[in-house]
1. Thinking only about distance in nm of label points 7 Å out along Cα→Cβ at positions 54 and 302, which of 1, 2, 3 has the largest value?
2. Can you say which of 1, 2, 3 returns 2, 11, 21, 25, 20, 13, 6, 2, 0 when P(r) over Cα pairs in 5 Å bins from 0, in percent, for residues 182-293 alone is computed?
3. Given 6.8 as the derived value for distance in nm of label points 7 Å out along Cα→Cβ at positions 78 and 390, which of the supplied structures 1, 2, 3 does it correspond to?
4. Taking 22.8, 80 as the value of Rg and Dmax of the Cα atoms in Å derived from one of the structures shown (1, 2, 3), identify that structure.
Structure 1
Amino acid sequence: MATTKPSARWSPSANTRCRIAPTPSGKSSIAALDRNSLNTDKRNIVQGEDEAGFGVYVHWPFCLSKCPYCDFNSHVVANVDQRQWADALTRELEHMRGLTGPRELRSIFFGGGTPSLMEVPTVEAVLSAIDRLWGIHQGVEITLEANPTSVEAERFRGYRAAGVNRLSLGVQSLDDRELKFLGRLHSAEEALKAIGLAREIFPRLSFDLIYARPGQTAEAWARELRLALSHAADHLSLYQLTIEEGTAFARLYERGAFRLPEEEDAAELYRLTGEIAAEAGMSAYEVSNYARPGAEARHNLVYWRYGDYAGVGPGAHGRISGDGKKLATQTLKMPGEWLAAVNAEGHGIAALEDVSTAEQGDEMMLMGLRLEEGVSLSRHAHLTGHALDDARVDDLVQKGLLLREGDRIATTQRGRLVLDALLGRLLA
């Protein structure tokens, strides 16, 4: 993975559930794929937007418990002074506005942690500050991540009244035994009730599922996915279980407490996922995200299209363009340290660095090739000052890993299965 990460500071998982690694099959070598075992992707590249837009990410770092698979910046704290945190988030937003200047806002995302532990007045205060600083017009997507416990579901109507128009539910499984394994606090019944309630209240809804779990068969996953699709609104995020360093699962996995599916089985589950989702009218517009036409997550598209975003709250990352440069921001991760810094300085930024043109090009490819629409070669050349090596691009096209159509390149299904290795070769 180190060969494809453009910078040690680049960590989109701090702001979003999109993960960079591993790729669906876990394969590290392009040569490891048997070309004859997979169909060649004959699709046309979907035209994407080169103007990626601007978003605001708000990180709420608190959870009721720490899930064993989770490596996000989350902390279990018994009592939180919500007024104090609303004030601190507002102060950091004001500081970020000084860095970004006036921008047309496309999206707002409350991530975590567990943002559905935020009281409604806290969400209202943050949205009021964002509106004052950048302006929230009618078309802005406002997403809040939530857990489907009955207690948190009671806040849904309040969030909607505050302005949230898209809910992202952390369902993770519709099987009680699997939910227990994943350390979740809700039941499958609670999850389905929360999905139904959210569909009544919010114009748009997404929920997450984790698959490729220990012992999971293709038949069992197909049943669970079809059940999920029967309840889904317009968007699903479907992630394969990965072992992240420093998590409880990492320690259990190292001790041999459980095993993940073999790489070939995981790749088959990934292909099966795409087929079943497509049958239900949800296409894979990104490696792990499926949506009906027009229901793609606008905030995550800001990341994947390499747009700008201000990140506030503990451990949040940002990318801000101006004066011919792109700045990378990262705030302090520990909630107490962040809060003290904001109270003292007006912000909790721990790192503020220029992103070199080479790093910008790598980051753009790293994110953009996750999308079905792919990447504009001319935009990449404009960022970096030089074109990609045509011979490398053509070689990957000949191997059936990339599509090239006019100014754009995109990964094929085969390419997505070895995305890390593909990026390593393309950007070497």
Structure 2
Amino acid sequence: MFEANTAILLIVCLIALVAIGVHIAIALGMTSALGIFLVTGADVYAFGTVQRMLAATAYEAIREFVFAVIPLFLLMGEFISKSGTVTDVYRGVNRMLHRLPGRLGIATVIGNALFSFVTGVSIASAATFSRIAYPEMKRFGYHPGFALGTVAGSSCLGMLIPPSVLMIVWGILTEQSIGQLFAGGVLPGLMLTSMFIMYVFAMALVKPSVVGVGVVPNSSAETPAEPDDEEEEVSTTQFLISLFGIVAVIVAVLGGIWFGVFSPTEGAGAGAFIGLVLALVKGMRFREFIDAVLSVGKTSAPILLLLVAASLYSRTLAMTGMANAIESLFIGSGMEPWMIIAVMVLIWFALGMIIDSISIMLLTAAIFSPIAIQLGFDPIAFAIIAIIAIEAGLLTPPFGLLVYTVKSAIQDIDPEMNVMTIFMSSIPYWIIMLVAMALIVRFPEIATFLPNVLFP
């Protein structure tokens, strides 16, 4: 039965806690504990029920073998990141593009796509490429806003291209196959990458000044608008070793998962091992190894805590009847299915302004996914739509986290850069992501084709 007063109180408490800056895991835990207490009688015996449910949820939420996939994939990303292979590939791709208009911007998009596979976290992509790509683009006369907009926009690929942390969390929360979600993200990820590249190329043709054409570079008046091949620091050998290493990880991890050689968790372990080998070949020191392990621990521990809180939150939704009430509200509204999806997307955009991607997913996945399935949407296609929308929310003013990450990363490089300039330059990428979502809503086969082929 739906407890309306309890549900309203819980929503108000959750919003208030998040608004005053309480960590989302703690806010969810406190709100859920209050909800269980009220639903089970709000007396001395209810305290015992709350304690037992907290203990049982904490144990059951992360005891599954699949949860090891998160720290293992993060460890793979840390090893590959510290090896410097992504920087080598970025510079090598830039050299290969030669005289293509806007090639530094295009190389940034391609590099971010590859780095997305390495890390699976868009915030990490934004921070890293702000340091790698922006100084180069600034040096060769790129408009600062256009350069940083390209970095921020293409960083959104981090959660769409597998293996993605968001896909793993979504799969855990909705009990979907992580391997199928990985497969579902491939074609949309390639489509979005291609659309970003086409935008950069079109801007280079229509408005050449934004890519440094006709602009005197910062280094010297004689330097061309974009770098010549000999200016690239990476050697062909370095580039090939780095490219081969990344391709080997992609083939081993995703290929192994898709063709049934091993489970996602085993694939993550294999990826971490190959990443370690690649980092050692590239000269990673023992101190860097320790730093990588510590970094993964600091990143994955809060995620696992969030998953415990989300599991408790889901139980509270079920006990109060709130999830069923929201589902009935949407289904009985009389709106067209695409309009209901549009409302969900707007909610994701709004949440993206104030909290991070995983927190958004924890709050909404358990509610929205059953509604979408009841409306007739394929669960894989809906998951991809959700991930794109949540990532687009991180570009949404006034508090888009990706934009502030970029601003923070280049603070010592360009302290005068205005946050609003980055927001404005990110709008075209935000619009492109809207178009991509619309295409997947209209043609869900974009997301479902590969999973249907690999998992018949």
Structure 3
Amino acid sequence: MHMRLLLGILSQCLVFLCCCVSGAPLWANENPSAREYKVTYLVTLVPEKQGAQVEIRIDKGQVLNKIRFSNQRAIYSDIHANGKLTIIDNDVVWELPTEDAGLTYFVSLTNERSPGKFDSRMTTDWALFRGDDLIPAIHTYPAAHARDLPNSYSIATLQFKLPEGWKSIETGWPRIKENLFSIDNPERRFDRPTGWMIAGKMGTRRATVSKTSIAVSAPIGQNFKRMDSLTFFNFVWPEVYSAFKKTPKKLLVVGAGDPMWRGGLSASNSLFLHSDRPLVSENGTSPLLHELTHMVTRISGISTSKTNDDWIAEGLAEFYSFELLYRADGMTKSRRNKIIKSLAKWGAEVKHLRKSKSTGPVTARAVVLLDELDKEIRKRSNNKYNIDDVVQDLMVLRKVSLDDLRKSVEKLIGRKIDTLSSPLLKCTSRDLI
């Protein structure tokens, strides 16, 4: 008995010594739950003030120690917290207590994008806004002892309290029950609810297409074609997956009429489209598929003092806005050719693509170049590869430049790519506008 006890003590000492030699903290060998902390977002929508009261609760303040966010747009007010709160100009720093940390604030959710046009709005009957505004981009500063736990992560939920008479809330995140959502972003350790959100007196149409849960929501009386959009997705979705080899688990499409901004805006798990925007424009491109391409690929162009490669992201989004329709037998080859010719005519005066802003004509000319690139890839690879393979490669990088595009194509067909030797891509700082 004494020998067994002695062996047990020696065994524990050996574990302790091994941890000390390896530099690993003892609590790194504990239950994985020791590495997780819970973040709870409680949101009360307040239409009479055109905003929301937000409370952020964190159960293990000792893991995070400190968080920081910017209030440069001055949309956050009445900020309070336990622990230590410091606000200097637009900089908010919160040093958390060791347990049950809490921060509260009010956020204004009505934003005028341009005179008379809103990209987020709250009325007495409904609200349409982005989680990116609801919860600020937070920078975390882990406590000294927690830095030895690189795998620490948050488990987050988002819960809404709706005004009386408001029927429901919809987000791009999985619903746990009623007004409670699970927030899990694998790209971040501190989960933050982003993307479009809609609440109030609204109508929603739902469907599951190829394992993607799709919801199309709009306020009642806004003339948004919910069933048209859902039907549209049903026949084009297989081509979306075929092109990008990736589709979201959940997609939320929201829409509304004037005075909302008359365009489309994409987020990581959702997109907005004005009620008056057609599913397919007269020129054959689809505003809905344009924004969907942005959302799924997450590709954006890198900007420097000399060049801006926004044309890559915008050109790809516009290219797939009709290419996916064509592949889904939504248009003939003759119609596709007419679209390319029309875009070539629109962008005929464009001399350089690498401008500081990809305007309509620049994007149109970018589409023509990308179509030529697709043809070159298909021809030189004997149809083994196409532009989809390039896009899938760029999706890993997300922020891309012309050099990234060139390297991706070279992997498939080798060097000396004729399309990418175009004078359109030889741009200097004098060409930027």
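What follows is calculated from the coordinates using simple rules that are stated; it is not laboratory data. The structure presented is a predicted model; accordingly, all values stated were derived computationally and were not measured. Cβ atoms are built from the backbone, for glycine too; each structure is taken alone.
1. Values: 1: 1.0; 2: 2.2; 3: 3.1.
Going through 1, 2, 3 one by one, distance in nm of label points 7 Å out along Cα→Cβ at positions 54 and 302 is largest in 3.
2. Numbers: 1: 2, 10, 20, 21, 20, 15, 8, 4, 1; 2: 2, 9, 11, 12, 14, 15, 13, 11, 8, 3, 1, 0; 3: 2, 11, 21, 25, 20, 13, 6, 2, 0.
Derived from 3, not from the others.
3. Numbers: 1: 6.8; 2: 2.2; 3: 5.3.
Source structure: 1.
4. Working: 1: 20.8, 61; 2: 22.8, 80; 3: 25.6, 92.
Computing Rg and Dmax of the Cα atoms in Å on every structure in 1, 2, 3 gives 22.8, 80 only for 2.
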